[in-house]
Structure I
Amino acid sequence: MSTKITAPMPGTVQSIKVKKGDVVTSSQVLVLLQTLKNEVSVKADTGSKFEVVDVAASEGSNVSAGETLVVLKAI
């Protein structure tokens with residue numbers, strides 16, 4: 001089962017911390033978003049381990065709230 005990690009608010013993708021095929025753990029930072037005045041860390045859901053299936057966002061791109069950034073699969 002895949003889990004889509006989405007942008008919690010509109011912003012600019014400052015940094016992508018994972019790539020397709022990476023194994024990530026619960027609460028690991030996946031993407032950093034720059035909002036109006038803040039840097040927001042987008043993290044993996046709680047659980048054990050996940051594999052990064054897709055990275056939908058790209059650095060420097062503007063994203064809307066709810067837009068898919070990364071797709072994870074529980075392993």
Structure II
Amino acid sequence: MKCQITVTDFIEQGTAVYIKVEVYDHQEDQRHDGELRFLEELLYGDLVHPKKSPLSEKCRLDTIAYLQQYFDRATR
């Protein structure tokens with residue numbers, strides 16, 4: 001994994017999960033804090049957005065995969 005992901009807080013409301021994360025991107029040598037949310041199986045937020053994310057592509061994809069597994073929200 002090219003990044004270190006830490007879930008610092010989350011709350012579930014119905015089918016939504018609101019998440020606070022810290023991500024250290026080893027490739028960029030930078031730490032980023034962000035808020036993300038799952039609505040059903042879809043993950044939203046600037047940290048994982050293909051055009052807005054400050055993360056390297058590998059770290060962005062690793063973050064998505066990790067959170068899908070962590071919250072059991074893998075796409076079907």
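Where a number appears in this text, it was derived from the coordinates with a stated rule and is not lab data. Because the structure is predicted, anything quoted here is derived from the model rather than measured.
List of remarks:
- For Rg/Rh (Cα atoms, Kirkwood Rh), for residues 6-45 alone computed as 1.07, the structure of I, II it came from: II
- Here relative contact order in percent (Cα under 8 Å, 6 or more apart) is compared for structures I, II. The highest value is that of I.
- Which of I, II yields 0 [helix-only ellipticity at 222 nm (-39500 (n - 2.57) for each DSSP H run of 4 or more, over all residues; to 500), calculated]: I
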